[in-house]
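In structure tokens below, several structures.
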Structure 1
Amino acid sequence: MDFDLSEEQRLLKESIDGLLADAYDFETRKKYMAEQGGWSRAMWSRLAEQGLLGLPFAEEDGGFGAGGVETMIVMEAMGRALVLEPYLATVVIAGGFLRHGGSDAQKAAHIPGIIDGSKTFGFAQLEKQSRYDLFDVATSAKKKGDVYVIDGEKFVVLNGDSADTLIVTARTKGSQRDKTGIGVFIVPADAKGITRKGYPTQDGLHAADITFTGVEVGADSVIGDPENGLPLIERVVDDARVALCAEAVGLMDESLKTTVEYIKTRKQFGVPIGSFQALQHRAADMFVALEQARSMSMFATMANDFDDAKERATAIAAAKVQIGKSGKFVGQQSIQLHGGIGMTMEAKIGHYFKRLTMIENSFGDTDYHQRRVAEAGSLI
């Protein structure tokens with residue numbers, strides 16, 4: 001199998017690497033973090049100008065019709081630069097719902113705004129009791145004439161404090177843990193009855209806890225089947241997991257590079273600590289963990305195109321397991337090899353470890369996905 005990038009993919013990599021190298025050093029990131037919502041609108045516009053927000057969308061919808069490899073390239077670059085802008089929430093997740101399940105009218109209403117950077121989204125899915133089970137939905141959407149009335153609470157909605165539109169999962173029928181009776185709704189973030197409480201997360205991003213109280217939306221806000229939305233949710237969340245795997249590879253790659261540079265210059269007993277064989281062995285082990293993660297990220301990217309949903313889900317779960325293990329190892333070793341400075345807010349290495357830790361816990365942690373792989377194996 002050929003793993004080399006095509007000429008177009010190499011140009012894409014050079015383009016985004018060049019953009020982020022020019023506009024996203026660690027000090028500039030701090031300035032972006034201080035802006036409203038914790039990210040830069042000017043930077044978001046630059047991503048739009050370079051066509052990066054339109055990559056995965058079909059040409060007939062105004063996009064470039066790119067595939068999973070292109071998303072992998074972008075997410076790796078964003079991981080290396082610790083990008084704060086809501087690419088995952090808006091392009092990967094919200095864009096995924098529109099691509100996989102949106103009607104022509106919904107695509108026409110929302111995709112152009114994503115592509116030109118004028119519209120951002122949040123994915124309101126997590127609930128207090130749901131943990132990682134996508135089918136555990138207590139938020140209700142009751143049909144009332146020509147509208148649905150949404151009531152409930154969602155937590156840790158990434159980009160939820162500044163998004164102008166929300167993708168909301170809500171139960172249209174059945175009990176809390178039924179795998180049927182779940183709908184997906186497009187809801188304006190400023191709709192009457194919505195209350196948002198925003199806050200920064202541990203990795204420097206922003207999220208919100210959102211309460212829905214009698215929020216009315218039309219039937220045209222439903223993406224796909226209002227009573228059988230779980231397969232669509234699982235499909236899009238798999239997209240998100242694959243994107244997070246790629247981002248984690250970028251984070252690990254930069255963590256290793258930064259750590260090796262540090263041990264080459266940090267002196268102890270009059271010599272660089274990188275000359276100590278024990279530390280060289282640690283750096284080599286970090287490299288092995290990174291390459292294992294990179295291989296599994298590439299595997300997940302290819303597996304995301306599998307037609308069989310169970311086969312796809314198992315492959316991506318396996319990748320998430322390796323990403324979680326590698327990310328934890330590389331992150332911990334990076335901090336320890338930096339010594340005390342690695343624990344400070346001033347050192348960027350700690351911020352890489354924070355983001356790796358958040359990724360490990362997003363859409364299922366290592367233990368959760370290891371159980372999924374084991375259960376799939378027991379059915380073979």
Structure 2
Amino acid sequence: MTRLSTLDIKRVVLKIGTSVLLDSEKKVSIEMIKRFAQQVRRVKASGMDVVIVSSGAVACGMQTLNLKKKPREIEKRQALASIGQVLLMKMYMEAFESEKIKVGQILLTHEDIKNKERCLNLMNTLNSLLAMDIVPVINENDALSFTEIKFGDNDNLSALIAQISDADLLLLLSDVDGLFDKDPNRHPSAKMIKVVQRIDEEIEKLAEGTKSEKSIGGMVSKIEAAKKAGYYGIPTMVVRGDSENIVLRVMKGEETGTLFLSQKKLARKKWWTAFAYKVHGIVWVDEGAEQALLYHGKSLLPSGVVKTEGDFRRGECIEVNSMKSKVIARGITNYSSADVSKIKGLKSVDIERKLGYKYTEEIVHRDNMVII
């Protein structure tokens with residue numbers, strides 16, 4: 001059985017959930033952050049780089065304004081994030097300063113990732129901070145983010161950061177112990193799955209059915225993150241973050257939580273297509289095209305397309321679905337949604353006759369496609 005002790009780790013991304021930072025009064029506590037600062041100091045002393053993705057801004061904002069209940073209005077939540085991020089970073093600065101570690105703040109929206117120039121700037125900033133022996137503390141810019149530009153959660157953000165920073169491990173610190181074969185709250189006989197060799201439909205189904213963060217449902221976003229990190233060759237561990245010295249124990253190879261092993265590393269060009277770009281539309285393909293894409297390394301031709309959804313332009317990222325609505329691939333389209341609607345089901349030789357022009361024979365070329 002493959003465990004973490006067999007892996008060569010030089011850079012780790014720690015994702016710290018809000019729930020992990022809460023004390024007995026359900027407030028974000030500097031004492032909790034100090035515990036991580038102490039562990040990070042020892043991890044860094046062993047020669048590893050550490051990048052932190054931390055939640056907690058909204059919770060800190062609620063503390064500052066003495067609010068007991070999170071408001072529903074997005075504008076009020078954004079305001080709380082603006083207020084709370086100041087307090088959150090103050091806590092990180094003080095906690096890490098006590099361990100003689102300096103931290104640097106980075107706030108991101110999805111726009112910063114999907115824009116190549118800005119993403120390259122982010123890569124350079126991360127590398128510069130680490131070279132200066134400074135620990136980056138990253139959070140989504142909740143004060144500005146809205147539906148169209150949100151990552152969705154810090155689990156997924158941390159997976160992208162792990163990819164961008166070329167990390168060797170993504171460590172998700174949460175209030176779930178790991179992945180179980182059943183919901184442990186309802187089944188006392190539930191067993192922890194220590195190692196996941198590959199994330200398939202069966203593994204994904206284990207995380208469905210409830211939205212409670214303290215139940216198996218809390219694994220949904222974590223499995224998504226592990227899947228993203230795994231495509232870039234980065235293993236992911238999910239552990240209970242409030243366990244004593246959990247980071248140090250993980251780094252020493254202790255068998256705790258669930259380890260999701262990685263797959264073959266994607267090239268950076270493929271990574272952009274799979275994870276950084278926003279999906280602007282969907283095309284559904286017939287069974288023949290599905291088989292050609294999945295098992296024969298083929299490009300997507302017009303003949304295999306059954307229908308489209310969304311308003312996308314040439315050069316944008318689209319999703320390719322089977323007729324059972326299973327995501328097969330993502331890729332950069334050579335034709336707009338209007339064009340695809342006209343040429344779907346046709347042979348490539350008929351494209352110019354139908355449109356009056358022809359860019360390529362493929363709707364999505366294999367070189368610009370990632371099988372999901």
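FYI, it's all coordinate maths here, none of it is from the lab. Values in this document were obtained by computation on a predicted structure and should not be read as measured data. Cβ atoms are built from the backbone, for glycine too; each structure is taken alone.
Structure notes:
- Test item: P(r) over Cα pairs in 10 Å bins from 0, in percent calculated as 5, 23, 33, 25, 10, 3, 1, 0, pick one of 1, 2: 1
- Distance in nm of label points 7 Å out along Cα→Cβ at positions 51 and 347 - structure with the largest value, from 1, 2: 2
- At a computed 10.0, 27 (Rg and Dmax of the Cα atoms in Å, for residues 179-226 alone), which of 1, 2: 2
- A value of -16500 for helix-only ellipticity at 222 nm (-39500 (n - 2.57) for each DSSP H run of 4 or more, over all residues; to 500), calculated from one of 1, 2, originates in structure 1.
- Comparison of 1, 2 - label where FRET efficiency 1/(1 + (r/R0)^6) of positions 67 and 235 (r between Cβ atoms, R0 = 41 Å, to 0.05) is highest: 1
- Distance in nm of label points 7 Å out along Cα→Cβ at positions 163 and 187 from the coordinates reads 3.2; which among 1, 2: 2
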